[in-house]
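Below you'll find a set of structures to go through.
Values in this text are rule-based calculations from the coordinates and carry no lab data. None of these values were measured; they are calculated from a predicted model. Cβ atoms are built from the backbone, for glycine too; each structure is taken alone.
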Structure I
Amino acid sequence: MADATSVLHVSPVIPVVTIADPQHAVPVARALADGGVRIIELTLRTGSALESMKRIAAEVPEILLGAGTILTPAQADAAVAAGAQFLVSPGVTRSLLDHMLQLGVPVLPGVATVGEVMAVLERGLSAMKFFPAGPAGGPKYLAAIGAPIPEVQFCPTGGVSLESAPGYLSLPNVTCVGGSWLTPRAAVEGEYWAEITRLARGAAALG
């Protein structure tokens, strides 16, 4: 159950979302779902993130809810308790991965080097987040990894845009990409939910 391969197939784009005001959480999730993107990675980058997560879990059950920016075992525990259905970390350490694997939800660990990919693969996981995708080498780097390690599927995140996404998605070892462009800060804070739905439709069409 810990392998997140099924998570990667929900949408060609996983929205990476940061929400400061929990009152925006449910409208954002509904706007994404209305645009055909039924998955969200809500980052734990704000003090109110867990409250936002609880609200989405309770009120938007049609969306697959993930917690991103998991850096510690305590954050992983809190996210699952708040309703997270999968966990995403920007990088991976042995102790963090050990802990997340015990929680009974899919885990998408972040990797940036071939050694990290091999270490996660040894733990039985074949779905990984490639982060930060742009600075770490982009599509050419992932294509090179795919030659000796074709069994791993990636979700590149970090510096990915609507324009660059097709270059990643054309690779056989990329199932989806992670992107923050679906929920721009101005749209969230201005409560422009129709704009988020429009961006979600564009992302869903990439599939």
Structure II
Amino acid sequence: MTTSTTDSTERILDAALALFEDVGIRRTTLEDIARRAGVDRVTVYRRLGSKSDVVEAVNAREARRIFADVFGTASKASTAADRVAVAFATVVSRLWSHGLINRLLRLEPESSLPKMTTDATGLIRIAVAGTVEMLEQAVRDNLLPPADDYPARAEVMVRLAHSFIVTPRGHLPLDDEADLLDFARAYLAPIVTGAHPPAG
């Protein structure tokens, strides 16, 4: 993809994201996206495909952006356990307050909830791949021993985070990022890193 094509695609995705946040997915058309991006409808279709393809592309780009930011933040921690805890707490708290997600849950719960649950396989895979890379970086940084099951550990972490994102409130009083950090250090990090939690 050439630079100009890439720029055009990014403009289209930016326009679609803004419209989805403003009026929702259902009320947004390819014509609306094209107009906001300063291109014609045919260009949108050639670059990305149908409206459902645009929705998937916007979701995937947002997921990659969020996970890159989350794992970048986590990589600054000096222990593997803290990297796991920071990544978990950051992604959950960030998605709790994410503009597009919250807007769609209010405007279109009947279509947005499946994309976050039963139809979320693609997003889960992106998150697992990023988490595996984070764990492998911890191995390269001599914070974790090599292991063959990091993809499985990563999926445990991602699926737990996904549960907290989709259903924020349960028995545990986890109201902010600090609460999530404490929870992850006590219960999630030992599973993902293979370490035993501290006594007491």
Structure III
Amino acid sequence: PAGALAAAVATTTGTTVTVNAAGSAALGVGSVLRVDTERMTVTGRRMALTGQTTATALTAQANSVIVEVADGSLFAVDETILIDGERMLIVDIAGTNLIVKRAWDGTVLAAHSQAAAIYAPRALTVTRGALGTTAAVHADAATVTRWDPPGLVHDLTIAEAISRLTSETSGYTRALRSGEGSSERNRDQGALKSLREATYDACGRKARMRSV
């Protein structure tokens, strides 16, 4: 589950969908989502007005972590909000109080006045009719679900990326020095190979051509 649409998708050609707070917290670039029978891939997201403003001023102090709003139910834990130029991460919600981590995502801690507009990354740019599905219209508040890859596939993707990055940085000459001498041997790739095999055994298509 990844929230719901915050507005109807009235055409089959539009590439922007707006989600509610739960969707904002659960979806990001690269996510594969499904609304009704249509799948979409998220290629970008941007800030959109939440319709809420700060009920009190905020000081430029890291321990000033309560953002008071009119309706806390319109936000979600793990959602990022933007007030002026400062991003904040919502870590808890108590009634009309959002408990946040200040200066999130490399932004600068700053003071904010009362009634400052609150934005959240709820406008998603998507590829319509993805993965063999057909683009369709969708009603406001339609349920959004997110596809998550199997755990082994997730782990293998990270391992392959790390292996590629470290190999490129060293010019594909990564090696381990043996003892006190000058002899070297290539780094052991056994762990990565084992992970590839385990992923194929669990998720691979057992056909003539190996694939996951």
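Numerical summary
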item: Test item: log10 I(q)/I(0) by the Debye sum over Cα atoms at q = 0.23, 0.24, 0.29 Å⁻¹, for residues 108-163 alone calculated as -0.84, -0.91, -1.28, pick one of I, II, III; result: I
item: For 35, 20, 13 (semi-axes √(5λ) of the Cα gyration tensor in Å, calculated) the corresponding structure among I, II, III; result: II
item: Origin of the derived value 3.2 (distance in nm of label points 7 Å out along Cα→Cβ at positions 76 and 172; candidates I, II, III); result: I
item: Answer label among I, II, III for the case where helix-only ellipticity at 222 nm (-39500 (n - 2.57) for each DSSP H run of 4 or more, over all residues; to 500), calculated from the coordinates, equals -23000; result: II
item: Comparison of I, II, III by distance in nm of label points 7 Å out along Cα→Cβ at positions 68 and 84 - largest value held by; result: II
